[in-house]
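Take a look at the structures below.
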Structure P
Amino acid sequence: MDQGAMEATNTSTVSYGIEPGLRFASLLDGHGGCRQQLNMDQVCAWKPAEGVIWLHLERDHPATADWIAHKSGLDPFVIEALLEEESRPRVEPVGDGLLIILRGVCATSPDGATQKPADIDLVPLHLWIDANRIISLRDSGHYITALRDIRLSLEKKKGPQRSGDLLALIGDKLVRDLEPVLDAMDEEVDELDELIFHGEAGQVRERLKLLRRRAVQLRRYLAPQRDALNRIEHDDAPWLAERDKLRMREVIDKLMRYIEYLDAIRDRTSILHDDLSTVISERIARNSNRLAALAALLLPPSVVAGLFGMNVGGIPGVNDTWAFIIIVAFVTITSIATLWVLKRINWL
């Protein structure tokens with residue numbers, strides 16, 4: 001059992017992973033509850049008349065690939081799409097069902113540790129849904145909190161009753177989990193803004209670069225996810241009730257707000273990058289002015305030392321006892337005059 005499964009077991013009575021590749025299999029009772037933990041033999045013996053069945057599988061497990069390819073009865077195009085490695089959010093109608101690929105929040109890192117909200121990734125969730133069957137797949141190292149929450153609601157008999165109801169709830173939960181991620185990113189932007197304002201630019205550059213890259217990566221998946229959910233809303237599948245489409249419309253509106261929120265974060269990071277460049281340029285200019293001022297202050301002594309240090313005849317003051325004191329006084333007065341001029345022109 002992976003770390004995510006153990007965490008879910010600790011926080012609820014639902015269990016996971018009773019067979020290789022099978023995270024869970026539940027039979028919806030049509031009243032918000034379900035019969036949980038079917039094994040693969042029971043899954044294979046299932047008939048549509050028994051009710052809507054929901055299978056959640058590990059996409060990268062060999063047992064899953066074997067069952068999907070040989071026992072699921074799905075179209076070859078659907079099989080290939082469900083098992084493919086890289087995928088972007090999309091929706092494809094196939095017969096009376098929908099092939100759906102979405103992205104959800106993964107709450108654990110590859111080593112099983114719980115991640116900070118700002119470090120959480122969007123991981124693929126592959127779905128096949130028709131009137132009587134829902135098949136969902138995610139990789140074994142991923143843990144999608146949205147699915148756990150739906151299982152908990154089913155356990156309390158407050159869950160979805162139909163396949164369309166379940167699809168709308170999955171979309172809602174996936175979008176809901178984006179909010180803490182974006183809030184954490186926004187807080188980090190505020191923190192970086194404060195650091196730049198207080199002149200601590202040295203701590204900002206690397207964090208700002210990672211934050212901008214993260215905003216771009218999230219935008220890359222959320223925009224096609226919005227289009228995918230919009231396509232679900234306008235699909236004419238007979239098992240999608242009007243209520244399901246209305247709920248999906250609310251999910252799309254929320255996702256659009258989050259995308260706008262993400263765009264605002266990306267714009268703010270661009271502004272912060274410009275501010276950081278300005279701060280660094282000003283610091284370089286200030287240091288250059290200081291070096292130029294120092295060179296100007298050293299110029300009179302250097303000129304005098306150069307003139308009187310020449311090894312030629314006729315240098316005045318060679319035999320004069322007061323010559324050295326006079327030269328020192330002249331250099332001092334000249335340096336003070338130079339310093340006064342630099343202050344007048346605001347170089348210092």
Structure Q
Amino acid sequence: MAHPAAPATERAQAGQVAGQVTDAGQMTGQATRRMQAGPVRIGVTGIGIMGSNHARVLSGLPDAELVAVADPDQEQAQRVASFLGCKAVGDHHALLDLGLDAVVVAAPTHLHHPIALDVIAAGCSVLVEKPVASTTEEGREIIAAAREKGVTLMVGHVERFNPAVRAVKDAIRGENLLSIAITRVGPFPPRMSNVGVVIDLAVHDIDLIRWFTESDIVEVQPQTSAALAEREDIALLQFRTASGVLAHINTNWLTPFKARTVHVATSKKYVIGDLLTRQVTEHFDYRPDGSYSTRHLPVAYAEPLRAELENFLSAVRAGRPPEVTGEEGVASLEIAMSCLPGASAAQTARRRAVG
């Protein structure tokens with residue numbers, strides 16, 4: 001199966017995105033003038049666990065004014081709004097009537113496409129939680145609409161902003177990468193109903209593989225099983241990138257505890273990151289007698305969601321591309337979709353690297 005995924009180029013640190021203004025990230029002069037006069041007026045639609053967290057963080061950011069939250073569950077929306085001191089409305093249409101600059105879409109995945117298109121049509125920038133849409137076709141429609149309207153589109157791959165992930169990225173920068181192994185396991189989430197473990201969890205790590213290697217994934221060999229759930233709840237996924245890196249993702253909803261680890265082997269070092277405890281260890285200086293040196297790397301203290309939202313607000317205000325673009329979100333979604341049961345007869349996807 002061919003994957004028209006854009007090359008995974010490294011993005012700068014939050015708030016320091018390269019100053020190249022693209023058509024997709026250009027803001028209208030009216031919006032620019034409005035936000036130069038004050039904080040970004042923003043709302044959140046979909047006030048489940050993730051949406052509530054978005055609203056909580058936004059309410060404390062100096063560059064944002066959390067105007068309102070929207071959810072069909074008015075009791076939940078009012079509860080969050082009362083706690084955070086903002087308005088509560090029933091849906092994203094009512095949210096857009098409040099004259100916003102930007103909206104965070106944290107509704108169920110199947111609603112991302114219609115809501116994002118409505119938000120963009122209203123001239124608002126949008127951060128869409130991962131996955132960007134239910135299909136790659138819908139994702140590309142969102143990208144095209146944002147480009148045509150000249151608003152900022154960001155996809156919520158929050159793991160990119162985990163300080164431990166940042167530390168791993170810094171440790172392997174410029175190294176000759178050989179392999180990546182990522183484990184992301186835990187118990188079944190009661191809230192999950194419309195997707196399996198690949199779209200819910202593995203898509204995070206597909207994005208990280210592309211980001212770590214700065215390369216396309218060109219071969220996919222997935223093994224999945226629906227052991228206890230209607231959709232796949234176990235996935236062992238193997239990849240090869242255009243740069244030759246071998247990668248492996250082990251993910252499931254069967255483990256009674258959460259574990260999130262990243263192992264990266266290079267020709268000179270072996271880096272281990274625990275994404276929950278945020279400890280990163282580097283093994284290096286291999287010697288003929290089998291000994292080696294070990295050191296713990298410094299990891300910054302930061303809330304990943306706060307860093308993500310700060311990056312989004314910065315991109316909206318400056319008209320610059322955000323760290324995780326719509327194109328990157330669709331590319332990772334397409335790889336994830338190719339791993340689902342029945343995606344291809346051989347369950348193997350290959351494509352030649354462009355150039």
I have 34.3, 122 for Rg and Dmax of the Cα atoms in Å, calculated from one of the structures P, Q. Which structure is it? P
Relative contact order in percent (Cα under 8 Å, 6 or more apart) computed as 15: which structure among P, Q? P
If you work out volume of the Cα convex hull per residue in Å³, for residues 48-255 alone for P, Q, which one comes out largest? Q
Out of P, Q, choose the structure whose coordinates give distance in nm of label points 7 Å out along Cα→Cβ at positions 72 and 280 equal to 4.2 when calculated. Q
Computed -9000 for helix-only ellipticity at 222 nm (-39500 (n - 2.57) for each DSSP H run of 4 or more, over all residues; to 500) - originating structure among P, Q: Q
Candidates P, Q; mean count of other Cβ atoms within 10 Å over residues 168-175 computed = 23.5; producing structure is P
Comparison of P, Q - label where FRET efficiency 1/(1 + (r/R0)^6) of positions 88 and 184 (r between Cβ atoms, R0 = 35 Å, to 0.05) is highest: P
Which of P, Q yields 48, 37, 26 [Cα extents along the principal axes in Å, for residues 96-207 alone, calculated]: Q
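Bear in mind that the values in this text are calculations on the coordinates, not laboratory data. Note that the coordinates shown come from a computational prediction; the quantities given were computed from them, not determined experimentally. Cβ atoms are built from the backbone, for glycine too; each structure is taken alone.
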